1. Given a value of 18.6, 56 for Rg and Dmax of the Cα atoms in Å, for residues 106-385 alone, point me to the structure among I, II, III it was derived from.
2. Identify the structure, out of I, II, III, from whose coordinates mean count of other Cβ atoms within 10 Å over residues 250-257 was calculated to give 20.5.
3. Match the computed value 29.8 of mean projected area of the Cα convex hull in nm² to one of the structures I, II, III, and report its label.
4. helix-only ellipticity at 222 nm (-39500 (n - 2.57) for each DSSP H run of 4 or more, over all residues; to 500) computed as -2000: which structure among I, II, III?
Structure I
Amino acid sequence: MGKTLVEKILGIHLMEGECKKDEPIGIMIDQTLTQDATGTLAYLQFEAMGIDKVQTDLSVSYVDHNTLQTDNRNMDDHLYLQSVANKHGIYFSRPGNGICHQVHLERFAKPGHTLLGSDSHTPTAGGMCMIAIGAGGLDVACAMAGEPFHLKYPKVINVKLKGKLRPFVSAKDIILYILQLKSVKGGVGAIMEYSGEGVLTLSVPERATITNMGAELGATTSIFPSDGQTLDFLKRQGREQDYVALAADRDAVYDEVIEVDLGEIVPYAAMPHSPDNVKAVSELSNVKINQVAIGSCTNSSYRDLWIVGKILEGKVIAKNVSLVISPGSKQVLSMISRDGTLTRLIDAGARILECTCGPCIGMGQAPNSAGVTLRTFNRNFEGRSGTKDGQVYLVSPETAAVSALKGFLADPTEHLDRIDNFVFPDEFRIDDRMIIPPSPTPENVQVIRGPGIKPLPEMLPPPSDLSAKVVIKVGDNITTDHIMPAGAKVLPFRSDIPKISEFVFSSIDPDFHNKAKAAGSGVIIGGENYGQGSSREHAAIAPKYLGIKAVIAKSFARIHKANLINFGILPLTFADPADYEFVKDNDEVTIKNLHEAIGKTEFMANIGGRDVPMRLDISERDRELLLAGGTLAFIKRKFAK
C-alpha cells in the first residue's frame, strides 16, 4: 500500500510514538517562526529554559502585527525581540519587511521540511509542501529547545482537484467553497492533502492562499505536493537548491476523499460572522459596501496585487467606498512599485498601508459603525475588525477590486470582460537586508528589556482537590478573539500578563476580570469548538493568571486545547453534552482527588450539587504536564535533571 504525502514527511520526522491514527506522536521540527504578538512571550519562555542557542535548522522572529507605535510598548517589544534573537541564534525580520507567512514562503520555506509557528496561519507554508503547523508560543519555545512537537497522528483528507478555474475565479474561492462544504470544524484532527491534475494549474502563492485558510477548517495543517510549480517559484526566488520533488504514491489510501471540479467554482463570499458562512457572490449582489481591504497573509502576494491593479487601471473607486491595501512583503511592495501596479492602485484611490497584518487583527482601519467591509482576509469573527457591529465579508482579490469600483458586492465574472493574463516576472526582486542574522559573538549581546516586559507568572502544580466557581458560561464556536481580544487597544500589553488579563472576555462580559478575581478559583463552561481561531496563548495564560483552573466544554479547537494544557488548565469535556444545559453561572464545581482524576480518561465532578461525568481526552504526556503545573514547569524540571 502506497503512502500519502503526509505519511512520508511525518515518517521521516518521527521522534516518538508510532504512525497510527489518533496515537500520540512527537515529531522533529526543522524550522520555527514567531510574530511579535506571540513572540515576546515565546522568547521569555525560551529564556526561562536556560538554553544558549536554538536547536532547530532555522528559527525566524518576525515583526508584523504590532507596528502601530502609539506609545513605548510596541517598540520596546521590538527591541527585546531583536536583541534576544541576536543572542540565541535566531534570524530577525525587521518591521516593514513583511507578514511572517508571506516572507517565510518567499525566503525560507522548504519542501519536505517541518515548520512550527506561534501563529495559527503557519500552514501557509503547506503551499510549499511543508508540514507547517500553528501552535502556542510555549510549544514553539520547546521546539527551539530541541524538544519534539507532540500531537495525535492525524487522519488525512485528500482534496482531489480536477479541471481549471474560470477567468476571475481564484484560489480564495476554492477554499471558501471547501469551508462551505466542511464547516469550521470539518478539518479537526486532520491534515488536508491536495492532489489531482487541477493542482498543476495553481501557482505556489495560490496554493498558499488555500493552505492559509485551511486553518479555518480546524485542520492541523494543509499541504500541496512539490512539483514543477514549486520549482518554478523557487527558481524565481533564487532558491532552486531547496527544491525536491514530493508527492503521494499513486496507490496511497486516505481517510476521506473530496473531489472538486475547479471549472464549477464561482466567486464566493463568507458572510458575517464566520468563515464557513459562505454563499455565491451572485446571490449577494445587492449588498452595499463601505470599505474594501485587500492584503493579509491570505491574499497579499505579487500575483494578487498585480491582478487588483489591472482591474482598477484607469478607473476610480466608488464614492461610498474606502479602499486600503496591505502588501504582503517588502519584496511584493518593491516589485509593484517598479512595474506600475502601485501607481495604478494609488491613481484609483487606494490607500497603501504598511507590509503588515494591520486591519486583519484590528490594528487600524476599523469600519464605520455597522459598516459593511469586504476583506481578502481569513477571519471575520464578530468584533475582530475593531468595530463591534462591523459586517465583515471575506472575498477574493478579484471580487474585492470589482466591488470597490461598483460600490456594492459584485461578482467579477459578471462585471469584467477581460484583463491581461498574469505571468510571473522572470526574477523576483530579492533583497534580504531587512532580515538580520544572529550574532557570531552572542556572549557580547545584551538583551534589551523595556519596562512593560514583565516576568512570567509562576506555574504551580494543581491542588489535591478542586473547588471552584463557574465564572462564565458561553456558547458554541467561541474564538480566541472572544477570550483574549486583539487590536491596537489590547496587544501592546502582550508581555504584561497582569495588565492584559483585564481584557479577558471583555466583549462578552466586561466584568469577567473582576468576577474571576473575586472567585479566586474559577471554571469556564463552553459549547462546541471552544477556542477556535488564533494560536495566541494569552487566551490561556491570562485566564490562568485570573485563577481559572478548568474549562469544561462540549469540544475544543486543537491549538487552544494544547495551550490550556501548556499552562496547567484542565480541558474537560462533558461525557454527555446534554449536561451542558444544566450548568449555571456561579455553580460550585468540585473534583475530589484531582491528581488521581487527571490520570483517568473518565471521572466524576460535582457541579451545582449534581454529579456530572467528565472526560479528559489527552495523552499520557499531557497528564504529566498538568500534574507538573504546565509545560514550562515540566521542561525546566527535565533540563535541571
Structure II
Amino acid sequence: MPVTIDHFRYTVRTLALVCAPLAMPVWASGDLLNLPLEDLLKIEISSASRRLQQVQDVAAAVSVISREEIERSGARTLPEALRLAPGVEVARIGNNRWAVSIRGFNGRFAQKLLVLKDGRSIYSPLFSGVMWEAEDAILGDIERIEVIRGPSAAMWGSNAVNGVINIITRSADSTLGTELVASSATDEPAAITLRHGFALADGHVRLSVKSFDLRPAKTSSGTPGNDGWRADRIGLRGDWPASGGGRWILAGETYQSRADDRMDYSRYSRVPPLFEVEQSNTGSSLLLRRERPTAGGGQLDWQISADTAVIDLQSIIREERHTIAGELQQRQPIGDHDLLWGASYRFSDDQISLPNAGVIGATRFTRPERNWQLASVFAHDDYTLVPDRLHLSGGVRVDFDSWSGTQVQPDLRLTYTPDATTTWWTSLARAARTPSRLEQDVPFNFAAQAAVPPYQPAITTIRLPPAPDTLQAETVTSLEAGWRGRVNSRLSLDLSAFISDYRNLLTTISQPVQVISPSLVIVPLATINAASARTHGFELAADWQVSPDWRLQPSYARLYLSSPLPADPVAAAAQDLWQSRVARDRVSLRSSWTWGQGQQLDLWLKYTSALRNPQVPAYTTLDMRYAMRLGAQAELAIIGQNLLETRHAEFVSDYLPVEQTEIGRSLTVRATWRF
C-alpha cells in the first residue's frame, strides 16, 4: 500500500503519544527579554562575518531573533517569526502562501533574499527564491534567527542581494528531556510538537516532530477559500565532542506538506475561470559539520550536506531536485589581522515535467533535465586600525556559476566605537542574483479575449519564448551607514540607512506584433537584462526597559523604490509592479510584561502601509499572548492574532493568478509540558 500524507500524519501523532511517557525530568529556560541592555549589545552573531562577534561590533544592519522572542510572539510558522526583525517585509498571501523579502522586490518567490538553515542554503534554483510552505521549521528547536539587511554576498555568495536570514538551531545538549506542545485554534483544530533529547555515545541527540492542519481562509466576500495547509516535519540533531577539540554536528529533517489552492483564470479564454489544485511538497536533508579550533586562536570548519525535494502541483508542474553541497573555511588571527578564507561547491540536478501545464500557460520545458553547479572561493580580512576603536574589514567572493558565468562580489566595511556603548559603521558592497530555471527554460503561451478590428471578440496570443543562455546575473551596489548604542541605562537605539543601485535587472519586452487574421493576433515577448532600479530608506529600532518587569520594543522602517519606466508598455508594466508593491512604512511595537510566578503578557501592534498595484489597503493588526506557569513543568498560553478586524488582505500573488483570500482573526490555546 502506498504511503500517503495521511499515513505520515498518523505516524507523527502516534509517535508523539508513545514518546510522551518516556519523558525525563528537566526544565531549562532562559529569557533574553530580561537581560540588561548592556548585555543585549553583547549578544553574539555569526552570520555577518562567518565568525562569532558581538552585535555591537558588526558593520552591518543586523537583528537577532531569540527563541524567547519567538515563543512570546505567539508565532506558529517561520514566516510569522520573521516579522520580529525590523526591516523584514513579511506579507501573507493566504493561509499557506507567503511573500518575504528585505528592502523591496517582495513576492511569493522573492529573488533577492538568501535563506539558510544552520548555514545550509534553502534557496531553490527553480524559482530563485524560497518556497515557505515547504521550508517551515520546528520553532522550539530554533536557538536564534540572525537577519542581515543589505548585501552579504562577499560572505555568502550569489542571491544574498538584499539580505541574509540564517536560522540557527539549538544544540542537542541544551534540549535534554521531553517537551510536548499541543494547541488548538479557531483556524487550526490541532497542532502538536514533540521533542525528546537524550545522551548518546558521549554526546547528545534530539528528535523532534511537528504536525498541524490549518483551515482555509475566506475571500473578501466572506466565502470560503481553498488555501488549507496540512504539514508534518521530523527533525534530528546530534552534537558530539571531537578528539583534538571542537565538535561534530549531525542535523537532518524530513517533511511532507499539502497546500490547497484555487486558480482564477477568468481573464483567459483557454481554461475554466476557476479550478482547484493541490500542491504537494516532500523532502529530506542531512548535514554533517566539523568545527575544530586551531593553534593561535583560529578555527577550521567544514560541512557537507545533501537534500532532495519534490514539488508536485497536481500534474501541472512537477520538479524533483537533488542537491549536494560542501564548504570549507579557515579563520586565523595574525597580529592586527583576523583572516578568513574558504571555498564551497554546490551541485543541483533536477527533473521537471509539465504534463498539463497548458492551464497555467506554460507549453513545455526546453530542457526537462538540467544540472546547476556553483563553485566559490572567498577571502576576508578584519584589520584593527586602532585597538578597541577603529576596525576596517573587507573581502571578496568569486562565484563560478554554470548558468550565468563568473560573479565577483566584494565588500568594504568600517566600524568606529568611541566608547563601550556606541558604534558607528558604514559599508559598501556588491552582490549578484543569478537567473532561475524558470526564467531560462520555460516558454509561456497565454490566450485572452480581445477586441480588434472589426471590433468583434477575438483571441490574442502572448508568447514568451525561453530566455537565451546569455542571460546575465542581476547586480546591486549598496552604500549603508548606521549607529547603535545605549542612550542611557534603560534605552538603546539602532539606526541604519541605505541607498542601493540595481543593474541588469531582468524584464520582459514586446516584439513586433504578428497579425495572423482578424481573430488571431500574436504578441511575442522576450526576456532580457535591460532594467534598473534604485532603493533608499532607513530602519530604526529601540529597546526601552520601562521598569524591571516591562519592556517596550518599537521599530520603524521606511522604504522608497524607483525604476525608470521604458517606452515599451510591457516592460513598463512589469517594472511598475516593483514600485507599486512596496509598503513604504512598516511600524511595530512590542510590549513584554512579566510578573508574579511566571506570568507573561505580550502585546504586538503592527502597521503596514498600502500597496498601490494590485491595490492592498493599509492595515493595522494587534496580537496578544498571555501565559502562566502551571507548576514547574507546565505552561498554558492564550494567543490572539489579528484582533482589530475580522480579516484583511496583505498581498496579491504574483507568479500564479490564485484566488485572493484574506487573513482572519484567530484565537489559540496552547499547552506546554516539559519533563
Structure III
Amino acid sequence: MKKIYLLLFASMISAGVFAQFVPILVNPGTSGNIVVGQLQYHASESIYLDEEIGHNNYTTAASAIQQIFFISEQDGLNTSIANYRIYLKNIPAATTTLATGTYTTVGYTLVFNGTFTATPVGLQPIILTTPFVRTAGTNLQMLIVRTDNAVHTNSIYDASVGNVNDPNALTSRRYNSATAPVAGTSSLAATNFRPAIAFNHTFAIDAILNDIYLPTTSCFNAPQSVFVEILNGGTTDIPAGAAAATLRVSGANTFSGTLSNSAIIPSGGSEFIEFTGVSFNNPGINTDSAWVTLAGDGTSYYDTLVTGNQKAETLNTFPLVEDVETTLPVFPYAQAVVQTNIWGILNGDYTYDDGSVLPARAPGQFAYWFDSYDDPFIGGTESRLFSNCIDLTNATAGLLTFWLSHDTNFVSLDLRDSMYLSVSTDRGQTWNRIAGYARIDPASNVPAWRMESVNLTPYLGSVIQIGFEGVSQFGESILLDDITIAATLPVSIVSFNAQRAGNTNLLTWKTSQEQNSSKFVIERSTDGGRNFSDIGEVAAAGNSNTERNYRFVDKAPVKGINYYRLRMVDLNSTAKYSDIKNVRNLGAADFSIAPNPVQQQLKIRLDADNADRATIVITDMSGKQVYSNSSNVSEGSNDLFVNTGSLAHGTYIIRIQLSNDLIVKKFNKL
C-alpha cells in the first residue's frame, strides 16, 4: 500500500514517549485469542520493545509499572475471570521476536494473581499486586495465564500487530485449549498479534500535556484558536492557576504564549486552555509544540507534545483532477471524526473477503481506500478525506464527479458501510453533508465502479472545502477514485490599457485564464461613457490556464475623448464587461507626465489638436511659480522635458496653456 500524504505528518512526542501512561497501539488490529482467549485455558507471551515503552520509563521504584490496561472491543462470556495471572520480565534488547516454544514461568516475576474483571468495553485496568521495575535499555516480555476452566467466547480485544519496526514480526505466542497448560510440555504457537496495552504509574502531583487541538487544515485568512489540554494524572487536585501551559508555533508562522488553568483540575480530570490570535495565514509547514509546568510535578515525561500543520492551498484553475496517481494536489488531507482515521491509498486491484475482485480504474493503479474491513474499532469509525480550498468566487457553474466502488458483501449481516459528501463554507470549522451513498448496491453482484455527480451551483461565489466522510460499520472497504471538479469561469483580465498611437488608438489586454470563452467585443463611447457601440471583435482562446495577450487598433477614433470597454462573451453567450479606459484624440488636447514621482527630469507627452504654442508653468502648493517655459508644438504627439533636479521635495501643480486649452495636472518631487 502506498503511504498517503494525509494530515501533513504524524504527531511526535518529545521527552522519550510518555512516562506514567504509555500506550502501545502501533499497527492496530483486533483478536479474540489474546488477553482472555476463547477456550477453557489460555496462555500467551508477548514482547514490547524498549523504544515503544521509553528507554528510561519505569526504571526506578519511584516510577515502577503499577497498572496494565487492555482495550476491549466486545465483551464475551464469563467476564469475571478467576485464576488470572500476569508475569513480567526484562529481556535483552536484541530479543525482539518469539518463535513457537514451550510454556514456562521461569525467569518471570508474578505481578498479578487474582480475578480480572473483563468488562466494560474500552480500557480495562489491572492493578498489579507487585509493581514492576524495568531495566533501562531492555525489552519487556509479558506472560498471561488463565486457568479458570471456563469458555470466554466472543471476547475481542485490540491488538498491536508486530511491533513499531515491523508489522509482520512474530512478537507473541499463545496457547488456547480445553486442557490446562503444562510447564515444559505445552507448546505456544507464534503469531504477530500481541495485545494492545498501556502501562501506567501514578504520581501524587502530575500535570500531563494531553493533546494539542489544531484547527482543521484550511486556507486560513484570519487568526485561529488552538486548544491545549492539561490532564491531571496525579492523585491530588491541581489548584487553579498552578499549571502553566505554553504554546509555541514556529516555521512558516510564529506564535508564543503561556496560560494557566482557570479552575481546579481534580485527579483524572482535565481543562482545555484556549490560545487565541494564532495566525496560520502564511503558506508552508508549521511546527506546533506545547508543554506544561507544575511545581512538585513527579515526572517531566508526557509534559511536552510536538505536532505540525500547514495552510491549505487555494485552487482556482479548473478543471481540478485528483486521480490519486501523483502528489494528491486536490485531496491531500484526512482526519478522524469518530474514533480514528482509516483512509489510505490502495495500489492495484482490491480483493474482497469472498474472493471477488474490483479492478483498479484504468489508466492508473492507485485509489483512495476507506478500509472499513480492517477497522480496528468494531463499533465503527468515521473519518473524512478532504480537499484544499476550492475558489468558486468567480465561477458561473460548478460540477463535482467521482467514481465510487459498490458491492454486495455482508448483506446478511446488514453491515452497511456508507460514504457521505460534505462541504465546508467556513474554512473547515463546520461541515454539512449534502449527499450520501451506500456501499452495498443490489445491482453490483460483481464489484463495480460507478460515477456519481453533485451540482456545486449552491456554492458559487464561495470558497469551499469538499470532504468524503466514510462511515464504517466494520463491513467491506470502499474505494474512491478520479475526482473531478469542473467550474465555468468568466475570463480573468489581468490588465486592460488604451493609448494613442499616431492617428489611431491602441487597445491591449491580458488574461490569466479563460474557460469557455468565445470572443472579445470592443465597444466605444463618445458621450462620456453613457452609451457604447460595437467597433470590432477579437476571437478568444476558449480555454486557457496561461497568460494570453490581445490587441485591437481603433483606426478611426473620434475627436475628443474616446471611451473603451471590452465585452467578454462566453460560449453560452453570457457576457461580462471590463473596466472603462479613455484616450484623448485630436480636437481635445491632453498631456501625460512620467515618472511621477520624479527626481531629475520630468517627461511630458503632449497631444495637441493643432500646431500651437505651449506655455508650461509649474507652481508649488502655495501658488509660487518655480518654473516657466514656452515651446512650439506640432499637431499630434510631442515630447517635452523639464529639469526638476533643483526643486525641493513636495507636491507641484503643472499647467500647459494652448491657444484653446488649459490643462492642469499634479506631480510629486522626491
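1. Considering all the candidates, the number was obtained from I.
2. II
3. Label of the source structure: II.
4. Attributed to the structure labelled II.
Every read-out reported here was derived from the displayed coordinates using simple, explicitly stated rules and does not represent laboratory data. Model, not experiment: these values are computed from the prediction. Cβ atoms are built from the backbone, for glycine too; each structure is taken alone.
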